[in-house]
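Read the figures in this text as sums done on the coordinates, not as results from a lab. As the structure is a prediction and not an experimental result, all values here were calculated from the model. Cβ atoms are built from the backbone, for glycine too; each structure is taken alone.
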Structure 1
Amino acid sequence: MSTNDVLDIGLDALVLSAKLAAPVLVTALVVGFVISLIQSVTQIQEITLSFVPKAIAAAVALLVCGHWMLTETVTFTQELFGRIPQLVGG
């Protein structure tokens, strides 16, 4: 196993991590921005008003994207296991 192989696997893992985290993070970002905008317009500064909708939206994003996320993870793992003979030189 060469250094390039290790770097390639690490890069693939980081890209996969970013792809898997993106739906939940973007959803929480958008919902947080909308709630903050509403709070600034109405001048209601309740902390739970920003946390609860973000938590619910993140849960919905996980429900909607969960199957895709699991499929991507399984595909990556299968490709990684498939590369083992090439990596060990067999």
Structure 2
Amino acid sequence: REKRPGVSEIGYLVARQHWGSGIAREAVSAVLDQVLRVEGQRRVIADTDPENTASNGLLKALGFTLEGRLREEWETHLGVRDTFLWGLLASDW
């Protein structure tokens, strides 16, 4: 969804039985193509739990840059959690 003009945020959930199958990479890549190439957005952002190594690895592999860490940003079923902020510029895609 668009956060502000030219900037979109991406998020995803994958059912546990599909973890490691490559479906997230395929889906996120398709969304990035649409948002950055077709729609002409200049930037896509994402936030993840620092302990979610799969999502952090996926974003890094897709060219996202880790831009920061917000401490105690979310209150979840796991308790209060930090978040990693990731960014991808159209010129990097």
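Set 1, 2, criterion distance in nm of label points 7 Å out along Cα→Cβ at positions 22 and 38: the highest-scoring structure is 1.
Once FRET efficiency 1/(1 + (r/R0)^6) of positions 6 and 54 (r between Cβ atoms, R0 = 25 Å, to 0.05) is evaluated on every structure in 1, 2, the highest one turns out to be 2.
In this comparison of 1, 2, the computed figure -0.52 for log10 I(q)/I(0) by the Debye sum over Cα atoms at q = 0.14 Å⁻¹ is attributed to 2. I have 2.5 for distance in nm of label points 7 Å out along Cα→Cβ at positions 30 and 46, calculated from one of the structures 1, 2. Which structure is it? Going through each structure in turn, the value belongs to 1. One of 1, 2 was used to compute helix-only ellipticity at 222 nm (-39500 (n - 2.57) for each DSSP H run of 4 or more, over all residues; to 500), and the answer was -6000. Which one was it? Of the options listed, only 2 reproduces it.
Structures compared: 1, 2; top value of relative contact order in percent (Cα under 8 Å, 6 or more apart), i.e. the largest, recorded for 1. For structures 1, 2, which has the highest computed value of percent of Cα pairs over 14 Å apart, for residues 14-61 alone? Biggest value here belongs to 2.
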